[in-house]
1. So distance in nm of label points 7 Å out along Cα→Cβ at positions 123 and 203, computed for just one structure, reads 2.5; which one of 1, 2 is that?
2. I have 1.5 for distance in nm of label points 7 Å out along Cα→Cβ at positions 219 and 251, calculated from one of the structures 1, 2. Which structure is it?
3. Consider the structures 1, 2: one of them gives 1.9 for distance in nm of label points 7 Å out along Cα→Cβ at positions 19 and 139 as calculated from the coordinates. Say which.
4. Can you rank 1, 2 by mean count of other Cβ atoms within 10 Å over residues 27-34 and just name the one with the largest value?
5. Mean count of other Cβ atoms within 10 Å over residues 35-42 computed as 22.0: which structure among 1, 2?
6. So mean count of other Cβ atoms within 10 Å over residues 147-154, computed for just one structure, reads 14.2; which one of 1, 2 is that?
7. Identify which of structures 1, 2 gives the largest calculated value of mean count of other Cβ atoms within 10 Å over residues 83-90.
8. As an exercise: relative contact order in percent (Cα under 8 Å, 6 or more apart), calculated from one structure in 1, 2, equals 19. Which structure is it?
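Values quoted throughout were computed directly from the atomic coordinates according to the rules given, and no laboratory measurement underlies them. Everything numeric here is computed off the predicted structure, so don't read it as measured data. Cβ atoms are built from the backbone, for glycine too; each structure is taken alone.
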Structure 1
Amino acid sequence: MQPVSAPGFVFGTVGAPASTPKKPGGSAGAAQHLATLGLHAYELAWVQSVRVKEATCADIRRAAAEAGVHLSVHAPYFINLNAHDQEWPKSRKRLMDAAHFGNLAGATDIVFHPGSYFGRDPAEVLPLATERLRGCVAELRSAGNPVTLRPETMGKSAMLGSLADVLILAREVPGVEPCLDFSHLHARAGDGSMNSRGEWELALGAYAEVLGAAALRRLHCHLSGIEYGPKGERHHLMLGDSDLRLEELLQALHASGCAGRILCESPVMDVDARRIQRAYLELAPG
């Protein structure tokens, strides 16, 4: 299939879709497979641990480059910028390993869950989270590693990762920018809010106000259907099985002059990724 593009955005999946052929298989094969579907973004889902050899990273880098696929990494879930002092070294190593091997594999962005408030106020938690993140970026740069670290917006109100949280982290630490998970933002309050074009445009306006209008041209986004309750996210759904108003979100992105990557996390990722792509192309034909 010929590549399908939309002005400013590339589309893809977080992890290898189930439709990936067994041969050549692996992440290199997934990148090639996505390109045949007209999808040109792929997030390596190293969500349990980072167990990859340098030779494998070289294979992934080569395959993605040949297929014209943009790479990122989803770091292990078990990272917490607010971890207790004795636990922080383990969290830090997970993030730094993802950044090191991700860079070797050709990834430009490292997405991670920023952690938990542990019942404390965000204002108490963010200074420590900022200090720790600043140290991570400093070490990466001293090693010549240029990746962008992207704390993800989270779907539960108990978790560090509101839109305000990730904007503060990005404002305070050069080399850090948010990963906007739109489904998480919709689910976080548990009341069905963040689901209209107006609300999304306000959020994107706040993003530009804090990080500059140019930051809207390098967005890194997650998107899927989602089920939620009073405390926020429960689990991901297909877009067609959820109440998320996809068209209004895409209208807000288009009207706000946004660009970057949109990666799907629905249960059948490649199907919904192509649905998102088609819907965006109707707004902004290439």
Structure 2
Amino acid sequence: MYKNIQNILEMKDKEKITVLTGYDSTMVTLCDQVDIILVGDSAGMVMLGYEDTSSVTMEDMIRFTTAAKNGRKNSLIVSDLPINSYKTEKDAIRNSLKLIEAGADAVKLEGGKEIAKIIKSITEAKIPVMGHLGLLPQTAQKYTVQGKTKQSAIELIEDAKIITESGVFSIVLEMVSSQVARIITEKISVPTIGIGSGKFCDGQVLVVHDMLGLFEKIKPKFAKRYLSLSDEIRNAVKSYATEVKEEKFPSIEHEFQMDESEYTKLREHID
């Protein structure tokens, strides 16, 4: 049985929470050992080739969520509400329900006090919500570290408290200074999930394509590469193309054969 919201809440202060993005059933099947699969709108960049997440639609997120659900056996699935899908409480609830129907266990949306009422309306509709503070990719003009001054830190801490009161079960902290991320983690009752926000968060999330070295267009400082699959894939493709050109593939072990007697009859008929 896969993890549920209560399992994640109980991990705070006890066990670090592991999160990876997942957008297709094959990758989710391979990554299903983590606690949470995040169907992020980062799919727009790593799967669809968009420059940023601003072009991602609800239809995109529904399709990716369905694919993730089809590969999941253990992990909790959280799906991003894409930009412009939660402008009003009515829109937020309607679109959240679409992601739940597609297979998500919870939804994630970006913002602090300005969307507190929207978060509360979703949670009151019995839909679990993950918050997202710090750098907000859907609206950010450029990627810069958040919480580097006293005032910005205070605002982040207050935002975290407010959206916790609105009912989120966890909060992603993206590119927040490690000192502020630590304070937020200590001050709120729900788990924090860091991405570029230091080791003091209750858990960590990475884009799986960054972790595996599959996406080379952007190489964030905070994304540790555990493999360089892009190089291995290129080498494999090169070997495949060479073997086909040189008629080394397919060899006999990759073929299917007729019974010799049937083949003899066929040749006699043709000849």
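1. Structure 1 accounts for this read-out.
2. 1
3. Computing distance in nm of label points 7 Å out along Cα→Cβ at positions 19 and 139 on every structure in 1, 2 gives 1.9 only for 2.
4. Sorting by mean count of other Cβ atoms within 10 Å over residues 27-34 in descending order puts 1 first.
5. The structure behind it is 1.
6. Numbers: 1: 23.8; 2: 14.2.
Source structure: 2.
7. Once mean count of other Cβ atoms within 10 Å over residues 83-90 is worked out for each structure, 2 has the highest.
8. Working through the options, I get structure 1.
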